[in-house]
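Rule-based calculations on the coordinates, nothing more; no lab input. Model, not experiment: these values are computed from the prediction. Cβ atoms are built from the backbone, for glycine too; each structure is taken alone.
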Structure I
Amino acid sequence: MKTVIFEGTNLSIGKIVCVGRNYVAHAKELGNEVPEFPLIFLKPPSVLINSGENIIHPDYSNEMHHEVELVLLIGRKIKNSDLVEAESAIAGYSVGLDMTLRDIQNELKRKGHPWTLAKVFDTSAVISEFVSIRNYKLSGTERITLSVNGKIRQNSTLDKMIFPPAEIVKFISTKMTLEEGDLIFTGTPQGVGKVTRQDKIEAEIENIGKLTTTVV
């Protein structure tokens, strides 16, 4: 069972819900339509690693892409929430990476198949330490960046999200119950790209935190 340290205690991680195409520029860079509602998929907690651990590049893919994201930690059980309840259910924030096997994803999409295997593989989700909402209130203007081997590739601000955090939580809660320890990856801005073995990735969200990892 995966756990994170949050406010001095070990918190068990439940499901990981990810949002796709939540920045207009990112949707367009991949030739996708801008969604009318949050597009969601799941990752199991077994794929999760912490900042400082290595991402293992699967041998069956030749095109792994980085995607930096704001991650929400759910602090209590909610179902069919309104925006106020959704906002209050967010207990903390971290920096996350949603690693994607783009060649696998494109092939699965071309065949009309689900693209779970492009998103779900060991070490495909990385998180930094969590910041409690007791200590920091998200403004939405925070800068989100990612660099590979010291060169900036992704550089945007959280207010470029199509669906902000509370709206995402509200929407997901209408489709499935959210529980304490669930994580929500809120989507990535433009600038995603390929990484190869030995690449060092550094990601940061202003006032939230930083993470580092190496592809092996």
Structure II
Amino acid sequence: MSFDAARKTVLDACLTLADRGYLAGVGGNVALRIDRWHFVVTPSGSDYYAMSPEDLPVLTLTELDVVDGGRAPSVESGLHARVFLERADVFASVHTHQPVASAVALLRRSLPAPDAETARALGPRIETVAYAPSGTSFLVRALGKRLNPDINAYLLANHGLLCVGPTMEAAIARVAMVEQVAGRFLEQALATKPDAPLLTLARAGLAGIRTRTP
């Protein structure tokens, strides 16, 4: 895949995710492996609807050096690179702050796949990654400890979601699937234990995410 083709794929994915409400304002980031040595990632702090393909930088996988144009890369570039380096089957990596999954991420617990279809797409569970500050090597290491060849969705504690796939279409489909799974889990949990402290926190977090403006 050429650099230009990869940039267009990522930009199209960003617009699709933003239209569906999974990316808002300048939150989240998307990356695509180009070959064994390079990947393209969204730039830092850029409005998805105002971006052009030329804004997306191409980086080396090992050193995160910018080798072809674009704006400054996302601070989460290391997160995506870690996935690409450890999972040869993964070509697309999507990090969102989507509403329901982000609320469930406040609970800091993994979610089992509720059915066979979900398990085939996401793995046996949606894994949880321990909290670490955004854009740091600590978060990259925390993800590295949880990366599993059979798991394609990761809740980042107090942060959001990371979904991966062999194609961008697969990664986007998994983002949508996690939102559905997280929604069902949260509804069932709140119905069973509406006054549980962590669930109250998740409810408050969900309300804040839904009412926040970009």
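When FRET efficiency 1/(1 + (r/R0)^6) of positions 38 and 190 (r between Cβ atoms, R0 = 25 Å, to 0.05) is calculated, the result is 0.90; to which of the structures I, II does this value belong?
Source structure: I.
One of I, II was used to compute helix-only ellipticity at 222 nm (-39500 (n - 2.57) for each DSSP H run of 4 or more, over all residues; to 500), and the result was -4500. Which label is that?
I
Out of I, II, which has the highest value for FRET efficiency 1/(1 + (r/R0)^6) of positions 118 and 150 (r between Cβ atoms, R0 = 25 Å, to 0.05)?
II
One of I, II was used to calculate mean count of other Cβ atoms within 10 Å over residues 62-69, giving 22.4; which?
Values: I: 22.4; II: 12.9.
Traced to structure I.
For relative contact order in percent (Cα under 8 Å, 6 or more apart), which of I, II scores largest?
I
Using distance in nm of label points 7 Å out along Cα→Cβ at positions 102 and 142 for the comparison, can you identify which of I, II gives the largest number?
Looking at the calculated values, the largest one is I.
Quick check: 28, 18, 15 is what I get for semi-axes √(5λ) of the Cα gyration tensor in Å, calculated from one of I, II. Which structure matches?
Numbers: I: 24, 20, 17; II: 28, 18, 15.
It traces back to II.
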